[in-house]
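Only the coordinates and a few stated rules stand behind these numbers; no lab work does. Bear in mind the structure is a predicted one, so any value in this text is a computation, not a measurement. Cβ atoms are built from the backbone, for glycine too; each structure is taken alone.
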Structure P
Amino acid sequence: MEEKENQEPLINEIEEVKEGLKEEEKKIKELEEKISKLEQIAKVANQRYVELQRELELFKERYRRDMEEQRKYGYEKFALEILEVVDNFERAFDSFSESHTPILQGFQLIYRELKRILEKYGIREIQVEGKEFDPYLAEAVEKEYNPDVPPNTVIKVIRKGYMLHERVLRPAKVVVSVQEEEIT
């Protein structure tokens with residue numbers, strides 16, 4: 001019996017240790033759950049970070065493209081007004097007579113310089129005469145029968161058209177050939 005009495009404090013101590021161990025295991029389980037939740041939160045936060053980085057890169061690329069587009073085409077309205085001056089020069093050349101040769105030469109010099117500057121900024125004349133009519137590049141303002149050219153061919157340019165880089169700035173106004181029966 002004495003042995004049992006000596007064991008009783010040990011048994012009580014073992015029971016206390018077991019209880020303490022259960023408490024510690026419970027705390028460990030709670031901490032593991034917290035760690036799992038925090039890992040999940042970190043994973044979601046990392047995914048969001050990656051998404052935001054991707055969005056930022058896309059935004060930067062879109063901004064760069066928009067700025068490039070603005071740099072390339074930002075002076076479109078100004079260019080259209082300058083083309084009116086070019087048109088006036090061309091009309092003036094058609095009306096000059098032989099007696100105005102020195103004046104005409106001076107105007108031609110200014111005209112060539114103006115055209116050079118326009119080309120420097122990506123503005124170039126659309127070449128459509130003698131080619132098949134393209135409604136993207138030209139506007140047909142007249143139709144005319146011409147047996148010497150196939151139908152739907154530009155036979156005369158009434159007003160020149162211009163491109164600004166790869167965009168039509170102003171379509172040409174043209175006369176297009178048609179078959180004889182299409183004339184009314």
Structure Q
Amino acid sequence: MTTVPTSSTDNPGPLPAVLARWPTLVGLAALIATSAGGVDAHLAATIIMIAALCYLAAAAAGRPAAAWLTIPAGVALVTLGMLTALDAVLLLVLAAAALVIFGLVRRPRSGWPELGLQAAGFAGFTTLGLVAMMVDPVLAAHLAALAAIGHGVWDLVHHRRNRVVGRSLAEFCAVLDLGLGTVILIVTWLAR
């Protein structure tokens with residue numbers, strides 16, 4: 001029996017597989033960055049509102065890449081709210097309203113059902129987040145975790161559908177959201 005020597009190109013190692021999961025790595029990095037100082041319901045709810053805004057922006061523009069661009073825009077709105085007397089949540093809601101109007105004006109009617117679905121998703125996740133910001137801390141943590149895990153499921157459904165947002169955004173967001181919800185629940189349960 002003769003053995004054939006193998007070259008390094010026959011077995012490229014784990015690096016290509018790891019690089020193919022770059023959205024997961026970015027999601028984990030975002031999770032670590034947002035959780036390092038502790039996660040409260042207000043922060044988690046704000047993150048979920050920005051996540052839902054990403055989907056709404058992509059549906060309004062009819063371009064999946066708009067979702068990625070919405071992340072820094074949403075962070076900028078929240079930062080503006082923190083640096084001024086403006087309410088960051090109100091800024092996000094106004095941005096969502098502007099996106100719905102933009103989508104209704106610019107998109108063909110065939111795109112309206114998806115726009116409506118994403119607007120309803122934004123409204124639902126935002127409502128859950130707002131309630132989490134207004135109740136006692138333990139209930140707030142559970143509601144924020146519910147919003148995060150719920151949006152994580154939303155991400156997985158959209159990853160499977162491969163519509164509205166790109167799979168990379170859905171994967172990134174699912175890792176961040178599901179991780180965030182899990183961290184909130186673990187911290188809350190350990191604090192009891």
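Work out FRET efficiency 1/(1 + (r/R0)^6) of positions 115 and 147 (r between Cβ atoms, R0 = 25 Å, to 0.05) for each of structures P, Q, then name the structure with the largest result.
Details: P: 0.10; Q: 0.70.
Comparing P, Q by FRET efficiency 1/(1 + (r/R0)^6) of positions 115 and 147 (r between Cβ atoms, R0 = 25 Å, to 0.05), the maximum is at Q.
One of P, Q was used to calculate helix-only ellipticity at 222 nm (-39500 (n - 2.57) for each DSSP H run of 4 or more, over all residues; to 500), giving -27000; which? Spell out each step's value before the answer.
Values: P: -22500; Q: -27000.
It was calculated from structure Q.
Quick check for you: by relative contact order in percent (Cα under 8 Å, 6 or more apart), which of P, Q is greatest? Numbers along the way, then the final one.
On the way: P: 16; Q: 31.
Comparing P, Q, the top value of relative contact order in percent (Cα under 8 Å, 6 or more apart) belongs to Q.
On mean count of other Cβ atoms within 10 Å over residues 27-34, which of the structures labelled P, Q is highest? Spell out each step's value before the answer.
Numbers: P: 10.0; Q: 16.1.
Largest calculated value belongs to Q.
Given that mean count of other Cβ atoms within 10 Å over residues 19-26, derived from a single structure, equals 10.0, which label among P, Q identifies that structure? Intermediate values should be presented prior to the final figure.
Values: P: 10.0; Q: 13.6.
Of the options listed, only P reproduces it.
Cα Rg over 2.2 N^0.38 Å was computed and gave 2.63; which structure, P, Q, did it come from? Mind dumping the intermediate values first?
Values: P: 2.63; Q: 1.19.
This figure was derived from P.
I have 15.3 for Kirkwood radius over Cα pairs in Å, for residues 35-90 alone, calculated from one of the structures P, Q. Which structure is it? Present the calculation step by step, with values, prior to reporting the outcome.
Details: P: 15.3; Q: 12.0.
Traced to structure P.
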